[in-house]
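Below, each structure is written out as structure tokens.
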Structure I
Amino acid sequence: MTKFQLTDKQTKDYVNDGYIIVPGLFTKTEVSKLYSVAIEDEVITKNSYNMTDKEGKNSKLALWFTPGNDIYGLLS
């Protein structure tokens, strides 16, 4: 496993924008696992809300204020 480190530009972008996009950070297998957990996890299902965008498409929104000791808490 290689160690990932932010570049100076990524750090500045994060400070300015509050987020960064890192293409290729996760493998397809890792993304598939995260997606499966998001779809199947009972805690997320019980704590998520349907949100409809202006085009009428639905998304589920789940919010936490502190990271837990689960796949998403460890990810963040």
Structure II
Amino acid sequence: MKLTQKCQVTIPHRLRKRYGLNAHSEVIFEATEAGVLLKSAPTKDLKQLGRAIDSVRGCADAGLSTEAIMQMTRD
């Protein structure tokens, strides 16, 4: 496969379909010992979800032990 004059390349249909790539997909190019690796970029929604989870991590501390919480769920 050749690069175009603008250094672009077409990803074959079978690979786009297999990896869920479409015209608006974001990808990452990574340098490896074997060459260049093309990967799907994490979606912005997943990044936002990760940040939201990180921002509330540890906020649900009710001052109870695991044993006390388990007892409450059994009652």
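None of the figures in this text is laboratory data; all of them are computed from the coordinates on show. The shown structure was predicted, so the numbers you read here are calculated from the model rather than taken from an experiment. Cβ atoms are built from the backbone, for glycine too; each structure is taken alone.
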For distance in nm of label points 7 Å out along Cα→Cβ at positions 37 and 61, find whichever of I, II sits highest and give me its label.
-> II
I, II: which one has Kirkwood radius over Cα pairs in Å, as calculated, at 15.1?
-> I
For structures I, II, calculate distance in nm of label points 7 Å out along Cα→Cβ at positions 21 and 45 and state which one comes out highest.
-> I
In terms of volume of the Cα convex hull per residue in Å³, for residues 13-52 alone, which of structures I, II is highest?
-> I
